[in-house]
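The next part holds the structures, each set out as structure tokens.
Rule-based calculations on the coordinates, nothing more; no lab input. Keep in mind that this is a model prediction, so the values were computed, not measured. Cβ atoms are built from the backbone, for glycine too; each structure is taken alone.
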Structure I
Amino acid sequence: MAPTVFRSGQFRFFFFSREEPRIHVHVAHPDGEAKFWLTPTVHLATSMGLSSMQIREAQALIETRLEEIQHAWHSHFGA
């Protein structure tokens with residue numbers, strides 16, 4: 001199961017259920033995908049196929065909607 005948190009343009013931001021407990025979000029795009037850690041600060045964990053510009057755009061979207069993502073994480077996985 002991979003619940004979607006939100007979509008923006010061609011980006012989809014989501015979680016994988018039953019994955020590691022450290023808070024993070026996955027990003028899917030037709031060109032590739034990435035994973036970002038959310039703590040202690042938002043930073044790229046892995047990326048495949050995305051350009052530097054797409055990674056920066058995804059990170060900016062995450063930073064703008066960080067509280068929403070964290071709330072969705074805690075609602076899905078529990079505190």
Structure II
Amino acid sequence: MSSLTLRISEDIKRQLEVLAQATGRTKSFLAVEAIRAYLKTEEWQVAEIRRAIAEADQGDFAEEEEVQGVRDKWQRDAG
């Protein structure tokens with residue numbers, strides 16, 4: 001396993017210490033879990049953006065009726 005040095009604010013450090021004590025986990029474990037969750041989310045978003053760009057490059061856009069249907073659904077659900 002590799003190591004990584006990070007500079008974090010005192011506030012984040014305190015929060016990490018409190019959570020580590022409350023959960024019985026190490027600060028390192030919690031930090032790795034937080035980074036893992038962040039990377040998973042970011043990887044998903046980047047993959048979706050790349051797929052959308054590929055679709056757009058191929059001219060695959062939503063029809064006006066599809067867009068209007070989604071807009072109508074959001075307006076109904078919001079009201």
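Figure out for me which of the structures I, II the number -10000 belongs to, where helix-only ellipticity at 222 nm (-39500 (n - 2.57) for each DSSP H run of 4 or more, over all residues; to 500) was derived from the coordinates. Matching structure: I.
State the single structure among I, II that was used to calculate mean count of other Cβ atoms within 10 Å over residues 26-33, giving 13.4. It traces back to II.
Here mean count of other Cβ atoms within 10 Å over residues 10-17 is compared for structures I, II. The highest value is that of I. Given a value of 0.00 for FRET efficiency 1/(1 + (r/R0)^6) of positions 18 and 58 (r between Cβ atoms, R0 = 25 Å, to 0.05), point me to the structure among I, II it was derived from. Of the structures listed, the value fits II. Each of the structures I, II was assessed by Cα Rg over 2.2 N^0.38 Å; the largest value belongs to II.
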